[in-house]
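Read the figures in this text as sums done on the coordinates, not as results from a lab. Quick caveat: nothing in here was measured; it's all calculated off a predicted structure. Cβ atoms are built from the backbone, for glycine too; each structure is taken alone.
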Structure I
Amino acid sequence: MSVDAKLVMKLRQATGAGIMDCKKALSENDGDFDKAAEYLQIKKKAKAAKKADRIAAEGTVQSYIHMGGKIGVLVEINCETDFAAKSEPFQELSRDIAMHIAAMSPTTVSTDEIDQQTIESQRAIFVAQVIEEGKPENIASRIVDGKITKWMKEGALLEQKFVKEPSKTIKEHLLAVSGDIGEKLSIRRFVRYELGEGLEKRQDNLADEVAATIAGG
């Protein structure tokens, strides 16, 4: 079918996909914009999934300092080639991830990195809370399991909602950029410092201020 060039450009602007890919997506979905956009997203995820076993040893260590030196982040993000590491999409991704870490204070990259001892310690806290609330014993275990699952996801960077685009997780954003760049991308490790962390001091919610700054930008 004949595809409207203006619709092709609109789809390209919305998805970042190539012109020929946009044209094909519209053609195979009878010119339906929403279906074509969904089609491209599925293709992008499938392309990224095929790269999962590749070795990504290039990349960058991105830094971010916020609040006049009150919060600092270092994060290592990997790709497959030095060429991709120098590209604007990869550099933008790295900056965004570093700012997200500053704002959302994740504790690990993924839930797999949370050790069993830490999980059991948190479980004990939740059990005590559930007992204090007087929940029936027959549902207490399920309540605690649900709290543990939520707690693990909230602390894992890949499972967190992306500050700049809350409709997707960091993992989903990473896969989307991977599809755009055409290489496997991964977040290897990070460290986040907050001035005076662990010391007794006046409590300011710096993370909220970081998130507000990012959203406003």
Structure II
Amino acid sequence: MEKNKDLLKRQNTICFIEATQNLIDDIGLKNISIRKIAEKSGFHNSTIYLYFKDVDELILLASLKHFNGYSTALAEHIKKNSTPYESFLSIWTFFAQSAFDKPEIFYNFFFGKHSDNLTDIFERYYELFPDEKAIYRKDIQSMYFGQNIYERCYLILKPLLQEKDNRLTKDNLDMVNDVTVGYLKYLLEQKCQNPGISTDILSNKLVSMIKYMVGIQN
């Protein structure tokens, strides 16, 4: 009986997430409501709270479908022999292209409600949708499942301390990380307000700023 109850809970959770994913694709993130999710999934409004803290948590889980392109590119990249700098810049380039292509989704995910509790969101989603989970080496996995955007950025920035020919130091590491996250947030806000801005232009701006802050010459 308990096993059947757990299975039903899992199925209903997946149903809610998939319904929300469809709504994100059909009407956009800004137009989603609890009522619309309930109608799409075939449940009463209040049922959502039996499975999720609130609608914001549900939307974050549903948003992870849009990370598949980024996670696949990331998994393919780590199979290649790259220098630490090449790896660092590739990770940021993959991320920027995905983020500026879906700015509202990525802004909400990394700067909205529950954005300081992302590890739990990632783990819960990939437990429900294991086929979407990419395989990473240990350091990349730690970054990908980071608690928030600051931790994620910090974990790929810190290894560059060991490399020569850059201006990154233990004293300025936190500052560089804060500026990077702040600039990412600013550019995402610009893209959300003006969707016509080129994704490539914004991606190049972000990567160029990061290269300047770290002091990467190539």
From the coordinates of one of I, II, relative contact order in percent (Cα under 8 Å, 6 or more apart) came out at 26; that one is structure I
Comparing I, II on distance in nm of label points 7 Å out along Cα→Cβ at positions 33 and 145, the highest sits with I
Comparing I, II on distance in nm of label points 7 Å out along Cα→Cβ at positions 73 and 129, the highest sits with I
Comparing mean count of other Cβ atoms within 10 Å over residues 17-24 across structures I, II, the largest value goes to II
Note: helix-only ellipticity at 222 nm (-39500 (n - 2.57) for each DSSP H run of 4 or more, over all residues; to 500) at -21000, derived from one of structures I, II, originates from structure II
Note: log10 I(q)/I(0) by the Debye sum over Cα atoms at q = 0.09, 0.11, 0.12 Å⁻¹ at -0.40, -0.58, -0.68, derived from one of structures I, II, originates from structure II
When distance in nm of label points 7 Å out along Cα→Cβ at positions 137 and 161 is calculated for structures I, II, the one with the largest value is I
Candidates I, II; mean count of other Cβ atoms within 10 Å over residues 105-112 computed = 16.1; producing structure is I
